[in-house]
1. Say we calculate distance in nm of label points 7 Å out along Cα→Cβ at positions 137 and 153 for every structure; which of 1, 2 gives the highest result?
2. Can you tell which of 1, 2 yields 17.1 when mean count of other Cβ atoms within 10 Å over residues 41-48 is derived from it?
3. Could you figure out which one of 1, 2 the value -16000 for helix-only ellipticity at 222 nm (-39500 (n - 2.57) for each DSSP H run of 4 or more, over all residues; to 500) was computed from?
4. Where is Cα Rg over 2.2 N^0.38 Å, for residues 9-72 alone largest, in which of 1, 2?
5. When percent of Cα pairs over 22 Å apart is computed for each of 1, 2, which one produces 52?
6. Taking distance in nm of label points 7 Å out along Cα→Cβ at positions 97 and 177 for each of 1, 2, which is largest?
7. For FRET efficiency 1/(1 + (r/R0)^6) of positions 33 and 161 (r between Cβ atoms, R0 = 35 Å, to 0.05), the calculated result is 0.90, so let me know which of 1, 2 that is.
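Nothing in this text is a laboratory measurement; each read-out follows from the coordinates by a stated rule. Please read these numbers as outputs of a predicted model, since none were measured by experiment. Cβ atoms are built from the backbone, for glycine too; each structure is taken alone.
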Structure 1
Amino acid sequence: MPGGVETYLSEIAWREFSYHLLFHFPNLPEVPLRSEFAGFPWADNAEGLVAWQRGQTGYPIVDAGMRELWSTGWMHNRVRMIVASFLIKDLLLHWRQGAGWFWDTLVDADLANNSASWQWVAGCGADAAPYFRIFNPSLQGAKFDPDGTYVRRWVPELAKLPNGLLHSPWDARPIDLADAGVSLGRNYPAPIIDHAAARQRALEAFKSLKKD
């Protein structure tokens with residue numbers, strides 16, 4: 001069976017499973033399937049939420065995805081996972097805030113899929129992603145957008161940066177930024193959070209839920 005067909009069928013299966021979950025757990029959009037997550041130490045970060053929604057996080061692949069979503073009402077599934085991981089595990093914001101934004105902006109928004117998918121990324125859903133699975137947004141960008149076509153389309157401020165710096169402009173030398181017309185903190189935001197520190201914070205928060 002061709003790989004594309006297998007992928008399609010697996011997505012259909014996931015959709016049906018999401019409907020199964022919503023049928024049996026009608027509070028799925030609001031309540032985590034794993035009860036221990038009721039006490040998860042989510043952060044209160046209104047500025048971070050707005051930066052994520054507007055594609056102004058300072059992480060190019062995240063910003064590209066969120067701007068595409070706002071402009072078109074759609075984004076690729078891989079980018080959906082990247083931006084969801086960033087919201088939940090870098091910013092430590094409640095998955096319901098992400099689910100609500102997707103519900104309001106996606107043209108293919110579906111209550112069952114949306115709720116189940118966000119719970120999956122958060123680690124509180126059925127067969128959820130391991131808590132230690134935290135996407136590094138710059139590495140994800142370099143892997144899935146190696147030529148920078150996607151980021152350059154949706155984040156034109158960075159269009160003149162070379163591929164090796166496009167997904168991590170904070171690593172660029174001042175002369176590289178100047179040559180590309182990029183001024184971090186002025187015409188493109190500096191990262192709103194340090195990924196390494198955010199990753200460690202998330203790991204500690206998730207480990208706090210582990211039962212003895």
Structure 2
Amino acid sequence: MNISSAVFELSAPDLRSCPEASLPEFAFIGRSNVGKSTLLNRIAKKRDLARVSDTPGFTTTINFYNINKRFRLVDLPGYGFARASKTDRDRFGAMIEGYILNRENLACVFVLVDSSIPPQAVDLDFVRWIGEAGKPFALVFTKTDKAKGGKALAVTEKFLQTISGWFVERPLIFTTAADDPKGVRELQEIISQAAEETGEEAE
């Protein structure tokens with residue numbers, strides 16, 4: 001994917017504050033510290049596009065990044081941050097649900113899962129919810145380079161086994177690692193292709 005421009009557009013605290021629904025959007029979500037911002041920067045080929053933080057729960061708004069003036073990458077707040085107050089968790093939940101269920105130009109949600117740890121209930125719950133909502137999504141298993149031996153593969157297989165009966169057709173699966181650009185290239189290709197197809201349908 002050739003990227004000529006990648007710029008931060010705006011941060012929205014709710015659905016009403018989102019930019020005009022004029023471009024296809026590809027949203028990224030996952031547990032806090034799953035590597036969302038780092039992955040967005042790698043996809044956009046711009047190291048400092050999305051701010052990377054070691055602090056869990058750092059993303060508190062819906063952040064929009066305009067790519068080539070053709071589509072947007074969207075950074076959603078992380079879920080499952082236990083140290084956040086109940087008020088904040090409820091607000092983040094409402095923000096995420098409102099965006100995913102009602103954003104008409106949402107092309108796909110990429111759900112990031114940490115492959116270096118066993119399947120987490122909060123990830124499984126979110127995947128079940130978005131599947132039942134009928135929204136297009138794909139799974140991205142991150143940090144495969146941090147798992148020793150065949151642990152990443154075992155975690156991925158366990159996760160997929162758990163959700164196998166939830167869907168008629170299994171969602172698309174991607175894997176990413178800091179030391180391997182292959183997964184990022186695959187994500188760039190699928191996003192670019194989907195953005196092109198969505199643009200043609202809108203014409």
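1. Values: 1: 2.0; 2: 2.7.
Largest value of distance in nm of label points 7 Å out along Cα→Cβ at positions 137 and 153: 2.
2. Working: 1: 13.2; 2: 17.1.
Label of the source structure: 2.
3. Working: 1: -16000; 2: -11500.
Going label by label, the one that fits is 1.
4. On the way: 1: 1.52; 2: 1.11.
Comparing 1, 2, the top value of Cα Rg over 2.2 N^0.38 Å, for residues 9-72 alone belongs to 1.
5. Values: 1: 52; 2: 46.
Structure of origin is 1.
6. Numbers: 1: 2.6; 2: 3.9.
Top value of distance in nm of label points 7 Å out along Cα→Cβ at positions 97 and 177, among 1, 2, belongs to structure 2.
7. Values: 1: 0.25; 2: 0.90.
Structure of origin is 2.
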